[in-house]
1. Taking relative contact order in percent (Cα under 8 Å, 6 or more apart) as the quantity of interest, name the structure among I, II where it is greatest.
2. I, II: which one has helix-only ellipticity at 222 nm (-39500 (n - 2.57) for each DSSP H run of 4 or more, over all residues; to 500), as calculated, at -13000?
3. If semi-axes √(5λ) of the Cα gyration tensor in Å comes out at 28, 15, 11 when worked out from the coordinates, which of I, II was used?
4. If FRET efficiency 1/(1 + (r/R0)^6) of positions 54 and 70 (r between Cβ atoms, R0 = 30 Å, to 0.05) is computed to be 0.75, which of I, II is the source?
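All of the numbers you see were taken from the coordinates with simple rules; none came from a lab. What you see is a predicted model, and the numbers here were worked out from it, not measured in a lab. Cβ atoms are built from the backbone, for glycine too; each structure is taken alone.
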Structure I
């Protein structure tokens, strides 16, 4: 696995854990962890908060078309979106 992707996954995970208040479950979250529809904390308002937090952390800007169920399906898919925005 590309080291940059691994770093991005861990960094995105840190933003998710902090934004959603999942510190007590951080150890159970990995690349394949389902997000949207699986985490009760990730409702529509939390998605907006998470987008803002990711933009601030990584210095990127999401377009409306970026915020899809597919992008927020798993930690890996969200990290891939962040990676694409960084390039």
Structure II
């Protein structure tokens, strides 16, 4: 990662995660992460030059919310809830 200088202050770029890293740091499978992305439950923040989805750190907060909501809601209901708020 390359740091940028703005107003004499270093700005460290945000860490971006590939699907494999999300799988390692969450209880979800690669297929589930892919499905949640396709359904709009989570969103990639950008794509790598090789065409891989890249997620920022906020995806972990969203996945945690999904885990909690899955206790009482369907995935379709969860999508509605997450899109509203």
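1. Values: I: 40; II: 23.
Of structures I, II, the maximum of relative contact order in percent (Cα under 8 Å, 6 or more apart) occurs in I.
2. On the way: I: -17000; II: -13000.
This value belongs to structure II.
3. Numbers: I: 17, 16, 12; II: 28, 15, 11.
Comparing all candidates, it corresponds to II.
4. Details: I: 1.00; II: 0.75.
Structure II accounts for this read-out.
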